[in-house]
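Nothing in this text is a laboratory measurement; each read-out follows from the coordinates by a stated rule. Predicted model only: the values in this text are computed from it and were never measured. Cβ atoms are built from the backbone, for glycine too; each structure is taken alone.
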Structure P
Amino acid sequence: MEMTPLPPKSVSNSINALEQYTRRNSLRIRGILEVDRETGEMCIHKVVNFCRIKLGLDLQPQCIDRAHRVGSKENATAQRVMLVKFVSLQDRDRVFRARSKLKGKRDDQDKPLLVLADLTRENMRIFSAALSAKNRGRIKDTWVDANCRIIITLTDNTRKNIDCVEDLP
């Protein structure tokens with residue numbers, strides 16, 4: 001039996017979906033104070049404290065597999081985002097759901113405190129395009145759910161998952 005090859009778009013969507021799946025236990029947190037020579041252990045304790053103080057969650061250090069900063073250190077005054085990988089999806093989801101408690105809260109540099117899904121580069125590009133479509137009035141709303149799916153609300157109030165920029169109206 002001869003198999004027909006998948007079209008390139010389908011292959012790239014599949015690769016992106018697999019890469020996103022490998023990030024399912026991870027979140028990005030913006031607003032945790034950065035100090036020089038931070039170790040992974042220090043980052044874990046900062047995340048635990050952030051969750052306790054800002055989110056009201058009793059999270060133990062054992063719930064976090066690893067935590068570290070991402071991004072370049074070019075701007076010495078800017079706080080870099082913390083990438084956090086949780087041991088269990090349940091703990092990751094508890095933190096993700098509690099992020100609504102951060103609404104309106106800002107860090108010492110007057111930037112919003114955020115807990116974000118760890119999106120792939122491609123999914124971040126798709127989400128940015130969806131935000132642009134929202135700002136131009138082509139769609140009503142867009143967000144990323146707990147499973148890292150990008151969802152849009154169309155102007156007729158129907159919801160739709162999008163996997164590529166071409167899915168946008």
Structure Q
Amino acid sequence: MKATGIVRRIDDLGRIVIPKEIRRSFRIKEGDPLEIYTDSEGEVIFKKYSPIGELSNFAGQYAEVLHKDAGMPVVITDNDHVIAVSGISKREVLERRVSKSLEELMENRQIHIKTDKVPSMNAIEGFDRRAQIVYPIIYGGDVSGAVAVFDDENRTLPSEADIKLVQVAASFLGKQME
């Protein structure tokens with residue numbers, strides 16, 4: 001564990017303030033759920049909770065099926081990181097952070113579909129390939145991640161069937177978290 005040099009006191013209600021610098025670097029916003037872990041040495045560890053992260057094995061299998069059927073690379077994310085991938089090297093993208101534009105798209109509960117007038121979007125930080133279709137995964141009224149299909153060298157625009165497959169995948173993953 002890395003020491004920050006920042007010390008905070010617990011108030012009379014048992015609360016502690018997580019410094020702004022740490023919240024910013026870990027993208028922790030007001031209302032974000034945090035898991036609390038303890039160990040035998042008295043350490044208390046806070047970790048951003050990801051409901052879809054609990055389904056990473058299942059999401060990985062779903063990404064593989066979607067890639068096989070759509071023939072395009074598929075990425076499934078939680079709100080912060082890539083949790084499943086198929087059709088792209090796992091080492092290349094797994095655990096990478098989502099881009100600011102994907103973060104905004106999820107926050108606004110929007111979808112993204114590449115058209116003649118709308119270009120594909122940068123969805124993963126530090127990754128050159130761009131997403132053609134992105135649908136947010138909604139669980140309990142909140143966005144918990146996204147399903148994205150990436151550009152494939154064989155296609156220029158996604159088909160209606162591709163769009164429907166991604167929409168169904170996002171809806172299905174949201175239902176699995178209930």
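For percent of Cα pairs over 17 Å apart, for residues 39-102 alone, the calculated result is 41, so let me know which of P, Q that is.
Working: P: 41; Q: 48.
Derived from P, not from the others.
Could you tell me which structure in P, Q was used to calculate helix-only ellipticity at 222 nm (-39500 (n - 2.57) for each DSSP H run of 4 or more, over all residues; to 500) as -8000?
Details: P: -10500; Q: -8000.
That value comes from structure Q.
Using the calculated result 31, 20, 16 for semi-axes √(5λ) of the Cα gyration tensor in Å, pick out the matching structure from P, Q. It would help to have the intermediate numbers written out before the result.
Working: P: 31, 20, 16; Q: 34, 16, 15.
Matching structure: P.
For structures P, Q, calculate relative contact order in percent (Cα under 8 Å, 6 or more apart) and state which one comes out highest.
Values: P: 22; Q: 17.
Between P, Q, the highest calculated value is found for P.
Going by FRET efficiency 1/(1 + (r/R0)^6) of positions 23 and 159 (r between Cβ atoms, R0 = 41 Å, to 0.05), which of structures P, Q comes out largest?
Numbers: P: 0.95; Q: 0.50.
For this comparison of FRET efficiency 1/(1 + (r/R0)^6) of positions 23 and 159 (r between Cβ atoms, R0 = 41 Å, to 0.05), the top structure is P.
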